[in-house]
1. When Rg/Rh (Cα atoms, Kirkwood Rh) is calculated for each of the structures 1, 2, which structure yields the highest value?
2. Name the one structure among 1, 2 that relative contact order in percent (Cα under 8 Å, 6 or more apart) of 22 was derived from.
3. Could you figure out which one of 1, 2 the value 2.6 for distance in nm of label points 7 Å out along Cα→Cβ at positions 31 and 63 was computed from?
4. Taking -6000 as the value of helix-only ellipticity at 222 nm (-39500 (n - 2.57) for each DSSP H run of 4 or more, over all residues; to 500) derived from one of the structures shown (1, 2), identify that structure.
5. A value of 1.5 was computed for distance in nm of label points 7 Å out along Cα→Cβ at positions 55 and 71; which of 1, 2 is the source structure?
Structure 1
Amino acid sequence: MTQEDIKRIREMMEFFVKQNILERIQKLSQLEKNIYDLTGIKGQTEIVKTLKTAPNTVSNLWKKLESEGILIKEGKGYRKVL
């Protein structure tokens, strides 16, 4: 297998992962989409203040999206897979 083959496989895998994530995100409510959009940019406290929602709403969604492979936990916060 050449480096070009490996590169092509990686590109294809990234494409399919992005498609899968986009399909899952489309099924979220508007509030959940907004939380997802701010994840990795703002912390939980800032998201709660910005969106005027409960801290549990953010943390529960983060846990759900982590279990679905959409987010990755980093320390006390989360970041998007892609």
Structure 2
Amino acid sequence: MKYYLGNIDERNGDMEYSDKYLFSTKGSAEKYAKKVTKNWRNSSSSDWDSDQQGYWSDCSLIFEGGYREIPKEDFDVLQKYIPVL
């Protein structure tokens, strides 16, 4: 099992948001992060904007903002403060 700190970026007009989340997986971290991005605001595959490389949800555009592997010890501490998805 590997442990990760992920990031979601969201644009809503002139406002931009960034949210962090934790996840662990035995599989592909990239696939997992893409799934979280799509489901962040209940988007579907048809909401994908290939020009913007993000998912539309109402007036917001949701982007996979990256992820990085972290040690299990850090994961255990951070899960007290950051959501685990």
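None of the figures in this text is laboratory data; all of them are computed from the coordinates on show. Here the structure is a predicted model, which is why all the values come from computation and not from measurement. Cβ atoms are built from the backbone, for glycine too; each structure is taken alone.
1. When Rg/Rh (Cα atoms, Kirkwood Rh) is computed for each of 1, 2, structure 1 gives the biggest number.
2. On the way: 1: 22; 2: 41.
Only one of 1, 2 returns 22 for relative contact order in percent (Cα under 8 Å, 6 or more apart), namely 1.
3. Of the options listed, only 2 reproduces it.
4. Going label by label, the one that fits is 2.
5. On the way: 1: 1.5; 2: 3.3.
Structure 1 accounts for this read-out.
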